[in-house]
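Values in this text are rule-based calculations from the coordinates and carry no lab data. Just so we're clear, the structure is a prediction, and the values are computed from it rather than from any experiment. Cβ atoms are built from the backbone, for glycine too; each structure is taken alone.
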Structure P
Amino acid sequence: MIVPQLEFAFTVRLVLKPAIWLRPTAVGAERAAVYLESGDFEGPAIRGRVLPESGADWALMRPDGVIDFDARYMLEADDGTPIYIQNRGFRWGEPDVMAAMARREDVDSSRYYMRTSPRFEAPQGPHDWLNRHVFVGAGEKIPRGNQIHYFKVL
């Protein structure tokens, strides 16, 4: 059996605007538009900024309390290379923990689950390794946004 190994790739720090909620949707869930304000990213082989207002998370709050992420935005590496990211994932925890995060309070990441599965699109060149690997993200909800640590699956 092959057991995948993980290699740290980079961390993205996102500053997010307050959510705009659609409550309830026609399917009984709640939808939020969470627009990106700014951010940065850094790792051993890449660093740069999150392009301000380049996208949003169209999160679905399911009736079971799980937040189903669908975030899409643009990164810009320090060398000027634009990189598109689509980030899918889940965040869930006890109701009191989820309520504290909704109020933008600082909550220890051991008290909730926040994992993502990103896909990247980068042009040919020094960052096209992002196009050829599977990544997983371990996220932290911080008071003004999210911090996600990405790992390349080897």
Structure Q
Amino acid sequence: MAARASERPRVRVAAVVVIDGRVLLVRQSKTGAPYHLLPGGGVDARETLAEALRREVAEETGLQVELDRPLFINDTIDPSGIRHAVNITFLTHVTGGALLAKPTDPSIEGLDLVSFASLRQLDLRPPIARELEHAASMAFDIETAYLGPIWTPEGGPSL
């Protein structure tokens, strides 16, 4: 679901799900060329961050997860000012379920397990590949960090 235009920022949660040393990504192509996201989505009214993340990950991937802790926080503000999201990225662990062979959300092309070393080769949104790779190299034993405002232009980042 596309982010709704609003006078207020939208809160979005995302999950770092590690399976066999690789990170789980959702592949979409709403703008033509494929890009990747961490599983997650918007937080609904009266829904906790944990509830939203569990719901979104289950809907998109078929997995049940529990939150370990927040890793990163960043803003995504498009230059026109129409969309502003506050992204909170959590380290999670799988507690059940199975990866969907074919996601039911029509905006999702597929699910990809990607090595942390190859993240920088992808159009990852928000573009936090470097931070994810560093966190994984430290066994996620890092301080929660505010990454500031990050925007990915249509067509993807310059690699």
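Computing distance in nm of label points 7 Å out along Cα→Cβ at positions 32 and 104 across structures P, Q gives 3.3 for structure Q. Given a value of 29 for relative contact order in percent (Cα under 8 Å, 6 or more apart), calculated from one of P, Q, which structure does it belong to? The structure behind it is Q. Consider the structures P, Q: one of them gives 14.6, 41 for Rg and Dmax of the Cα atoms in Å as calculated from the coordinates. Say which. Label of the originating structure: Q.
When distance in nm of label points 7 Å out along Cα→Cβ at positions 80 and 128 is calculated for each of the structures P, Q, the largest result comes from Q. Have a look at P, Q and say which one yields -4000 for helix-only ellipticity at 222 nm (-39500 (n - 2.57) for each DSSP H run of 4 or more, over all residues; to 500), as calculated. Considering all the candidates, the number was obtained from Q. Distance in nm of label points 7 Å out along Cα→Cβ at positions 96 and 112 was computed and gave 1.5; which structure, P, Q, did it come from? Working through the options, I get structure P.
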